[in-house]
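Following this line, the structures themselves.
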Structure P
Amino acid sequence: MKRIQIKLFRGAALIMLLLAGCTSILDEQPRSIYTPDYFKTEKGVYGGLTGMYAHLRYIFGNAYFYNSTLTGTDEATWGASGSGSSFQIADLSGGGPITPSNSDASNLWFNTFPNINTANGIIENASDVGVSEALIAEARFFRAFDYFMLVQTFGGVPLDLGAGELKFNTTVSRTSVRNTVPEVYTKAIFPDLLLAVNNLPAVGRVTGAVTKTAARLYLAKAYLTYGWWLENPNNIPTYPDADRIDPDGHAPQWYFQQAYDIATTAIDDPGPFGLMPTYYDVNLAKNDRNKEMLLYADHTQTSELYNGSSLSYAGGGDADNFAVWMLTWAYTALQSSKTSWSSAQTVNSVQREAVQGLGRPWVRMAPPHGVFANTFADKTNDSRYDGTFATVYRGNWPKAGITNPTLFNANDLSVAPGDPILTFLSEVPADAIDYSNSTYKSGVGAGVLPNRADYVIAPNAISRLVYPGLWKLGTYRTDNGTGLGQPNAANTRPFNIAKFSELYLIAAEAAVKGAAPVSGKTAYDLINVIRARAGMWRWDNNGNVEKIQDNSADMTAATPAVIDIDYILAERSREYYGEGHRWYDLVRTQKWSQVAASYAICGPTLGDHTPATVTRTILPMHYLRPIPQGQLDNMAVSAAEKDIYQNPGYRVGE
C-alpha cells in the first residue's frame, strides 16, 4: 500500500483557535478556513482527513511539547544547554514557576482545536457525500484522540467552539466555556472511539492510516485513565470543579474492566499488527512503520513537501521532528590526537553524522542517575537498555576528510575508524577512573582506565552535560553516501505515538486495578509477554556485533509474583523511555510526586562528576498544565472571567 503523503500549509493564526480551520491539506489549493460545503465533497473529506494526519507533526516530535511530557519526571531533567529556559522551568527544581506564558504544553492546545473543528466539519457534513462510515470514523478517531490528549493535560476543555457542542464552527469566537472532565469523556471521547472501533477497518486504507486496533488501544486507555480520575486515590484536584461521579452511573471498577476487556480483545484480534521479535527491531530505524506501530506522525527523506521540513537544515519548529536533539549531548567535542599525547595535535574524532546513534546535539535535557541505576538496572538480560541508549561513541573522522588511518586516544593507545572513542560503562568499575584529564584531554571531561584505548564514564558520573544518547529516536538517512550526510536536518523518521505492545500494559494495569482477568491473561502473564520479548537478543547494538541470545526465561523468572502499579510504571519506562509517555503515566496514576520528587545527577560544567541530589516541588496544581496565555489574551471577556477560565494555581496573583 502507498504511504500517506501530506502537503503542509500553515495558515494565519486563528483567534483562540476555536473556529473553523485546519493547519494542512492534501490538495494543490491550501486552505486556512474550511466551509460546510467543502466537506460535502469527496475531495473535501479526503483533504480534511489528510490534514488530521498532518497535524500530528506539529505536536509529536516537537521538542517543546516533548519537554512538557518528560522533563520533571524520573526520565529526564534539564540539560546543560537548557539552563534558564523552559526546560529548567519544567523540572520544578528551582528554575522558576510554570506559567501560562512559558508552559510548553501550550503547543498541544494550539494544534488540536483547529483539528477538532475540522473533524466536526467532516462528521457533520460528510454523510451528504455518501462517503463510507470508515472514512468518517477516521475523523471521529482524531477528534477523540485530540480531546483525550487535552483532557489529560488541562482538565476540562471546551466542547463548544462557537457553534454548539461538537458542532462545526465557521466564525470567529472570542468567548469560551470549559466543559468538565466527565463531560469531555462521556460526550466526546467515548462515543467517538466506540464508533471508530465499530467502523474503522482492520487494515488501514493506506499505510499509516488509523485502524480498528488503534481505536481499541485508545478506547482502552481512555477508559483506564477515566477510571483513575473517578477513583482519585490521592485527592488531586480537578478543574472545572466536578464531582468524581460518572454521568452514566458507572463506578471506576466498571471502567477498569472495560479497559481490560477492550485491550485483550485487541491482543486476540490484532489484524496486521503484533509484537516485533526483538526490542531492538522495534526501534531500529530501517524497520520504521513496522507491525508494532499503531499511530505515528510521519516524515520522509524523499521530499521536503511531504516531510514538512527542510531535508538539509532545520531550525527546530513547526513540523520539524527534532525532539531527539534535546536528549543528545555534545559528543562532537570528543578529542583524539594525530600524534602521541606528549605533543598532541587534537582533532574531533566523532563527527556529527546523520546516523541513529549520533545526530544533532542540543543538550536541553538529560537522564538522571536513577534511569541507569533503577529503571535499567538489568543491563545483561534485558535488551531494552542496549536498544534505548547510545553508550559507545565510535570514531568516524575519515568522513570529515581527516586522513589519518589511526589516532591516539586514552592511555596513548591508537584507535581506528569504528573503534570506541568513549564508552559509558554499565557499572561502576572496581578500578578507580582517572578523570583528571592531566594528559589525555578527551574534550568532554571523560576519564581513563588502565589499558583501555577508549575514554570512559561511570554511570554515577553522568552529568547534565555528558550522558548516553537516545539511540531509539535517533536520526536515520539512506542518502549519506560516504560522508556525514545531513545531520542538521530534522529527523526524517516517523515519530511513534502508539505501539501494539501498550495493549499488554494497559490490560495489566487494569487487572491490577481490579478488572477480572481471563485465564492466561493475568497482570503477571501480560507483563511477562513484554519481558520475555525484552530478553530476546539478535544484535548487541552498542557492541556493534551479532548477539543471538535468549534470556527470556531469566527475564520472566525475575518478574515478581504480585504485580503492582509501581512495577507496571517501571515496565512502562523500560519499554517507552524517552517517547513522551512519562508525565501522562505519572499523572494518570497520581504517582508523580512519589516517583520523581528527587533525583541525582552531576552538574552542568565540564568535568563535573560529583553527584548531587536535587529536590523538586511537585504540587497538586501541577497535575494540570496552565491554559495558555495566548488563549486568554484573545478572549473578549473580563479579567475576572479569564481568571476563572484558568486552572487554579496559575491565576493572576496566585
Structure Q
Amino acid sequence: MPEARNVRSPRAVALVGPYSSGKSCLFEAMLEAAGAPVKRPADPRNRPATTEIRVGHCTYLEDAWAVLDCPGSIEFAFETNAALAVADIAVVVCEPNPAKAATIAPLMKMLRDEGIPHLLFINKIDTLDAGLAETLAALQAQAGAPLVLRQMPIMRDNAVAGYVDLMSERAYQYRKGQASELIQIPAAMLAEEQDARGRLLETLADHDDTLLEKLLEDVKPTPEEIYRDMHKDLLDGSVVEVLLGCAENAGGVRRLWKTLRHDTPEVNETADRKSIDAGGQVVAQVFKTAYAGHTGKLSYARVWYGTIADGAQLNGNRLGGVYRFVNGDLAKVPEAKAGEVVALGRLETVTTGATLSANGSAEALPFPEATPPVYALAITTTDRKDDVKLSGALQKLVEEDPSLFVTQEQETVLHGQGEMHLQATIAHLAKAFGLKVNTHKPQVAYKETIRKPVHEHGRLKRQTGGHGQFADVKIDVAPRHRGEGFAFVDKIVGGAVPRNFIPAVGDAAEEATQKGPFGYPVVDIAVTLVDGGFHAVDSSDMAFKTATQIAMKEALAKADPVLLEPVDRVTVSVPNDYTARAQRLLTGRRGQILGFAERAGWAGWDDVEALVPEAELHDLIIELRSQTMGLGTFRKRFDHLAETKLAP
C-alpha cells in the first residue's frame, strides 16, 4: 500500500458495533500493535460491558491517533453518537454470524445519514463455521451501499488460518499475538481469489469510468489506481470496505491499521464535511463530560482548528489542564493541536456538546440529541442525611450523561434508555459519589373523578371566646367532560355569601381536589356555590375555606368516585420480521392497536401504534428488546385519562 510522505495531523477513529462483537478487545489489540498497550482483563470472557467511551492515544507508523472505544448496547447509544460526532472514520465491528447481521442496522443508517466514512471489520473470524458468503449477504441487507470484500479467509483444517488481500494479491498467515506472516497464496485458492478480486474491481468500476474501460479491455489496473478508487469511494459513501480479523489473537489488526492509515480523512477534511468554519480562531467541541476525582471536571474535546495551550481562556473559563490518555492513564501535556482528542480540565460552565473558542463566539456546531427515555426507576437514599448530597450528584450525572433525565415531584425518578443504563448509573452513584440508593417502580400518576352530581352542605360554627368562627356554604359538585379540568361557578344571589368571601370558597374547593377519596388528585369537576350564610362578626376567609373543605370531602365521597389511569399513545419501532410479535406484546399489556405502517426512512422496519395504560409500560422496553435481538424501541406521549378498576 502506498505510504503518504507528508506529516499528517492527528486523526480519530471510533470503534462501534453491537454488544459482544469484540470492540473493546479490538481497541486493546490496536493499541498494543501501536506500542501503547492498555491493561486487558485476565479472562476476556468476564470482560465487563463497555458503558462509556474509552479513549486511547497512540502512534502507528509515525501517525498520531485517538482511538474511541464505544459502547455496543443501544442503551448507551448517546455515548456512541457523541464519539461519532468528532471522529474522522468509524470501524463497524461485527461477528461472522448471519443471524446477528440485523443488529448493525440502526448504526449503519445513522452513519449513512450523517455521511460518516466507515468500514466493516468482521471480528472473531476464527469462529466462522460456514462460508463467508452468507454472512456478507446478511450484512449487505443492512449496509445501504455495496460491500467490498477486501480479504478472503484462508481455511486450514476447517478453521480460518489467515487471509488473502485482494487488493495487493498477497496472502498472510495469522500468528497469535503477532503480526501476520507473509505466505504464498495457496494454489487451491487461486481461481477463487481471481473471481473475488474481479468482483471487487467491478464494484469500484461502477464509480470510475477509467477503471471500467480497463476492465472491459482486459487491462490490469495498477495497485495505486485501486487504492485511490477505494479511498475515494469509501469517503463518499459509495462502498463499504470489509476486512476480516480476530482481535483476541491480534489477527488482522495491523492490516486494519494500515487501511485506516491510508483511508482515514485528515481533520481538515472532516471539518469541511461538517461545514466547520473557524473564522481564524481556535475551535473545539466537547463530546463527553466526566467528573474524575482529584482532577475534577474533565471535558473530552476534539480540536478542529488552532492550538489549545494549558491556561488558555475558553468560553469564559480558564483552562486547568490538557490531558491525553497514555496506556489507559491520564497524562498531562502542555497543549493540544488541531486534530487531537484530549481531556480539558475545569471548564466549569461548559456542557457536553459545547463548541469551544477563545472568546466563546464560535458558531455552535451540531451535536446529537438524546433520545427520549424508555425506562425509569424511583430512587431513595439509604440514609436520609444524604438527600442533599444526592441532589448535587444527580445534577453532575445528568451533565455527564445527557441521555439521563431526573424528575422530582412526588418522588425522585431516574429516566433513561433501559435497565442496564440505569443500573450503570446507580453503580456510578455508589462508586464516584459514595451514595447508596434503593430503587423501586415509579408511582403511576393516577387521578380521580366523579360520575354523578351531588349537592352538599358545609357548615362551620365554633365559639372559642371573643370572636368565633362561622361559615355556611351550599355547593353543587358535578362531573365535566374528560380533559375539561376544574371549574368554579358563583351563583350567589341576594348576598347570602358576601362577595369578599367567595374567592376563598373557590380556592378551598380547588385545594380539596388535590386528594380525593382514593388518595389521588381529582380532575374534571365543576363546583358551583349556590347558597350559604354568614355572621357579621364571626365570618372570615378561613372560616369559609374550612366549611368548603367539609362540604367537598362529603360531596366527593358521595358522587360515585372513580379511579382514572393515564393512557399513552405508544409507537413501537421494530424490524418488520418482529411486527406481529410487537402487536402481541402490546395487546398483552391492555394495549389497543391503532395500526401499523412502514417506518419513515427505515427500509424493512415498521411502526406499530397503540394506546397503552401507563401502568403497563414500566418494563415494556425490557421485554421488547429481549424479543427483537435488542433492536426494538418505542416512544410515547400522554393521550388521555381512562377509567380503571385496577387497584393502584
P, Q: which one has Rg/Rh (Cα atoms, Kirkwood Rh), for residues 332-491 alone, as calculated, at 0.96?
P
Have a look at P, Q and say which one yields 1.7 for distance in nm of label points 7 Å out along Cα→Cβ at positions 276 and 468, as calculated.
P
log10 I(q)/I(0) by the Debye sum over Cα atoms at q = 0.06, 0.10 Å⁻¹ computed as -0.33, -0.92: which structure among P, Q?
P
Here relative contact order in percent (Cα under 8 Å, 6 or more apart) has been calculated and equals 10, so which of P, Q was it run on?
Q
Here semi-axes √(5λ) of the Cα gyration tensor in Å, for residues 220-595 alone has been calculated and equals 41, 23, 19, so which of P, Q was it run on?
P
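None of the figures in this text is laboratory data; all of them are computed from the coordinates on show. In this text the structure is predicted, and so the values were computed from the model without any measurement. Cβ atoms are built from the backbone, for glycine too; each structure is taken alone.
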